[in-house]
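Trainee: Heads up, there are several structures right after this.
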Structure P
Amino acid sequence: MAIESFEDLNVWKRARELVNIIYRVTKNKKFVEDKGLVDQIRRASVSILSNISEGFERGSNTEFIQFLYIAKASCAEVRCQIIVAFDQGYINKEELGEIKELALKVSGMIGNLIGYLKKSKLKGAKFKKPPRRSIKEELDEILAKYTPKDH
């Protein structure tokens, strides 16, 4: 399957799952009262998804890698904040385990994608060269410029 958009990326799909879990647990009655932590963990989880998307759309592997590193750091932020949530009694041990496991999975997938892109000889869509023309086509174009139009 060809990857045509960021929605085709498995890592994006898994990051989306993580966002949905974060939104689900932060609706918990105890959790929702801590507006600062709710806002921060939601923003961090959405940052993972958003940076994968934005980096993909940049059209260069170098920029994509840069955005993937930001997404990977946001995975660490989510893991840290979910531990705080557990320590405060906002989530149970099973929820903590589920979210940490998925955040680590997404982080690993991002790391693997970074490694792949670093080794790739392709530079990205923005660097694709137009198809080459034959020497005959180029010469015909040059001659057409210098040939009087009267003849």
Structure Q
Amino acid sequence: MSTYTQILYQVVFGSKKCINFLSNSNQEELYRYIAGILQKKKCFPYIIGGYKNHIHMVFSLHSSVGLSDLIRDVKKASMEMMLSHKSKFIRFTGWQTGYGAFTYSPDSRDKLIHYVENQEEHHRKLSFTEELINFLDEYNVNYNKKYLFV
């Protein structure tokens, strides 16, 4: 028997110290780059987006890929790309250590895509810190605020 899965993730992570580094002039390049990494890892990126100091990735995880390895590779490769294009990503100094990963049923995909597409509007009302805490609370994840953004 073959292996069949449909694991839909939203993964969120931010820059060190939540420093704003994304702008209209650089974000699309970063999003395309991250989507390419996911594709090379046999994952299907539905949307990569974010706002100022953080990234949202909505993707299907391939059964042969471990989530923590994937996120490590995405963060490492994207950091190297941004540091090598420092003139476009002047304020970027690195990613925060951790990430938030949340699974969804496949019928939530369109709603998730819409959510990520509207990050700028969404963050007029809510900071990244508030957004992440809302996710953690919604999914009953135990956390210590002291360690959220290290």
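We did not get these values from a lab; they are worked out from the coordinates using the rules stated. These numbers were taken from a predicted model, which means no experiment stands behind them. Cβ atoms are built from the backbone, for glycine too; each structure is taken alone.
Trainee: Of the structures labelled P, Q, one was used to calculate helix-only ellipticity at 222 nm (-39500 (n - 2.57) for each DSSP H run of 4 or more, over all residues; to 500), giving -11500. Name it.
Mentor: Working: P: -24500; Q: -11500.
Source structure: Q.
Trainee: When Cα extents along the principal axes in Å, for residues 30-117 alone is computed for each of P, Q, which one produces 43, 22, 12? Spell out each step's value before the answer.
Mentor: Details: P: 43, 22, 12; Q: 40, 28, 21.
Corresponding structure: P.
Trainee: Work out which structure the value 1.7 belongs to, where distance in nm of label points 7 Å out along Cα→Cβ at positions 22 and 86 was derived from one of P, Q. It would help to have the intermediate numbers written out before the result.
Mentor: On the way: P: 1.7; Q: 2.4.
Here the read-out was taken from P.
Trainee: Suppose you compute P(r) over Cα pairs in 10 Å bins from 0, in percent for every structure in P, Q: which one lands on 11, 33, 21, 13, 8, 6, 5, 3, 1? Write out the running numbers ahead of the final one.
Mentor: Details: P: 11, 33, 21, 13, 8, 6, 5, 3, 1; Q: 11, 42, 37, 9, 1, 0.
Of the options listed, only P reproduces it.
Trainee: Still on this structure, I have one more. The value 25 for relative contact order in percent (Cα under 8 Å, 6 or more apart) was derived from one model only; which of P, Q is it?
Mentor: On the way: P: 25; Q: 34.
This figure was derived from P.
Trainee: State the single structure among P, Q that was used to calculate distance in nm of label points 7 Å out along Cα→Cβ at positions 38 and 142, giving 3.1. Kindly include the intermediate steps, with their values, before the conclusion.
Mentor: Working: P: 7.0; Q: 3.1.
Label of the originating structure: Q.
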